[in-house]
Each structure stands twice: as structure tokens, then as C-alpha cells.
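What follows is calculated from the coordinates using simple rules that are stated; it is not laboratory data. Source: prediction; values computed, not measured. Cβ atoms are built from the backbone, for glycine too; each structure is taken alone.
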Structure P
């Protein structure tokens, strides 16, 4: 059973997320309302029953409602690299997304709060992040893509390869990408192979090429 900690200052939303996740077989081990409580809770769990698999946290929390939540998540990723972190935001905030993704996209997600209403997609995102995957809201990816167009490193990719790389950044598998683009699995595999080649990611980096490709894409 995947273990979750929820950090959200709205009692209604926090309780709603707790009910939603527990009804689908996840264990919510704690719910807190501010960043200080989040950091203390994770430290206590690490020293006791063990780290949760994932933290679901609001970007903005008390006392200033600016960046406390995402700052806490960045701190936690530094202290506990194996901890999955999924942040929720009312709007796309590129700076916060970039800070959260800096260094590694493993076990990280950034979703708009509207996405919570799409229950199956939200729960899948929580599970994916808990298991070390990536879950980026399509709107976040689109804004980061717009920013990345000025980067030289991606200019060699075709429009279709950019599209495939964008879907990879959302955390989708090759099969999911093929379904989204209505193409064969083989076609997606060919595009992914071309992306690796054009970004200079050789076979020696086989275990990490997908993560490295996404990081290149997001940081360009």
C-alpha cells in the first residue's frame, strides 16, 4: 500500500484528497496545514515508521501564501532523494516548476488543482510519482516548451519529436504516447530513439536517458 502525506491549508480540500486517495487503496499517514508542519512530519516519519512514498502539497501555504509549500518540497527532495513529491497549484508558475524539477525528474510532479477533479488521472499521477515517475500538467509542459524554444539544444528536433518529448515530460509511457498521437508503438520508439541520438544521449546512459532527455527539454 502506497503511503501518502498531504500538505494543504484548506481543511475541505485536505479532507477531500484524503478520502479520494483512501477510497482507492492508498494510505494517507498524515495531513498537515503548513510547510513547517510538513517538514516536521516527514522528519518524524523518517525517524520512526519510515518515509511515506509521496508528499502531495500545495505550492502556497501559510503564513504568507507565496511559496512556502514548494520551498518545503525542494528542501525535502534535498534531504530525502527517494521521496516522491507532487505539488498542486492554482496557476502555472514556471519558476516554482523549474526549481522543483532542477536536478532530477524522478519522483516529481506538478499539477494544476483543476486536475484533481479528473479523479482517475489524479490518482494515477500520485501513484506514478510515488513509484519514481513524473507527472507534469500539460499546461505546465506547454509553458515550459514555449520557454524552451529559444534554446539551441532542441532546434534539431522535428515538430513530432518535440511533441513526443513533451509527452515524455508529462510522464507518459511509449504506449500512452502512441495512443495519444494515434500512431504505432514502433513509430514512438523510433521517435524516442531519434530524440536520444539528437540530444547526444548514448547507449551507456541507457538507464537514465529518458530522465536526461526530459531534463534537457525542461532546462533548455
Structure Q
């Protein structure tokens, strides 16, 4: 059973991607961003904010429609321009990582600004699941992972947990306040607002499921 720890300020991956949502403000994703500069890829729209924070990524990827002309000129040597309009910039960055045999990713800055982009980026975690073995999306409020096999998650008592089914699939859980026993969900809202009872919980599933765990409040 695969184990998913909660991220810490020292969490790392082969690559960290900064997407063009809200720039991280919570201490946890901010620390991860600072500590992984040598393996950082930036979606082009996020580069403007990133460079203002005096952090230079290893690579800027996207169609460059959101990157300022000044930054396009100044950082042209690290820009990979991909004009394909059938994928968003986050997917372009993930596919770039896949093509370079990357098998662990942390995604930051993927939510906020626009609700449609937020929903799309979260849902895309399921699409990325067959491409890259380990992907964790961290926001200012919580952590998202996509699974398709039985998994165990590090947690803490009373942690807020939500499960999002992309397709109806039997779900069985342990150590959640509202347990599921071979129960299928047809709508995204049905698995939301659950709560952990212990320092870990398990989920048994045979199809794609997206798990959200809230960060612990100070």
C-alpha cells in the first residue's frame, strides 16, 4: 500500500513546478519554493511574480502569452516556448518533466485567481497519474494527491479530508469520521468535508480518486 506523507518545509522532489495561480503565501509552500530553487520549473505566467521575488527558475515553460516582453527577452535562454493551445501551461510543464524522465513532482501555485483554472488544475492530477509516479499539489490551505490503488495517508486527528471521484468507483476507508464501505460517489461534492480520526487513514479504490488533506493551522 503506497504511503503519502504530509509535506514539510524540507520536502523535495526531482522537480518543483510553480503554476500561474496565487503565489504561495503560507510558510510551508513558501519554504518548499525557496528550498528547491535548483530544481524549479515555472509556468510562463508565474514567472513575472517569481522573478519579482528574486528567484530565477531553471526553466520557464508555456506559450508565453502571459510572460512580459521584458522577461521574454531577458530570460530567453531558459524559456521553452510551446504554442500548443490544446493544453494549459501546467500540463506543458508536466509533459516536459515526463519527457525528461522525471518521476516525482511537487506543484505549487496551481489554485486561486480564477476558479475555472483552479478546478481544471486539480482535476488534471488524475490525468497526470499515468505519466509521473509521484505528484503532490500543495496550496496555501492543503495538499492534493491523485490515486488509483489502495493507499495510506499521513494525517492528524480532526484533519479535514475530502475525496473527489472523477468516475463512480467503490471506495472503502479507515480512520475517517464518516467511513465508506464499498460506496461509490457520482458527484464531486459527495466525498467532501470528511475528517481524520488518527495519525493516518487508508483508502481502498480501484479507479482514479483525488484526495485533499488540509494543512494544520498554527
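Tabulated data for the structure shown
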| read-out | value |
| --- | --- |
| Which of P, Q yields 17.5, 56 [Rg and Dmax of the Cα atoms in Å, calculated] | Q |
| Per mean count of other Cβ atoms within 10 Å over residues 59-66, the highest-valued of structures P, Q | Q |
| helix-only ellipticity at 222 nm (-39500 (n - 2.57) for each DSSP H run of 4 or more, over all residues; to 500) from the coordinates reads -15500; which among P, Q | P |
| Answer label among P, Q for the case where distance in nm of label points 7 Å out along Cα→Cβ at positions 19 and 179, calculated from the coordinates, equals 2.9 | P |
| Origin of the value 3.0, where distance in nm of label points 7 Å out along Cα→Cβ at positions 11 and 187 was derived from one of P, Q | Q |
| Relative contact order in percent (Cα under 8 Å, 6 or more apart) derived as 20 - corresponding label from P, Q | Q |
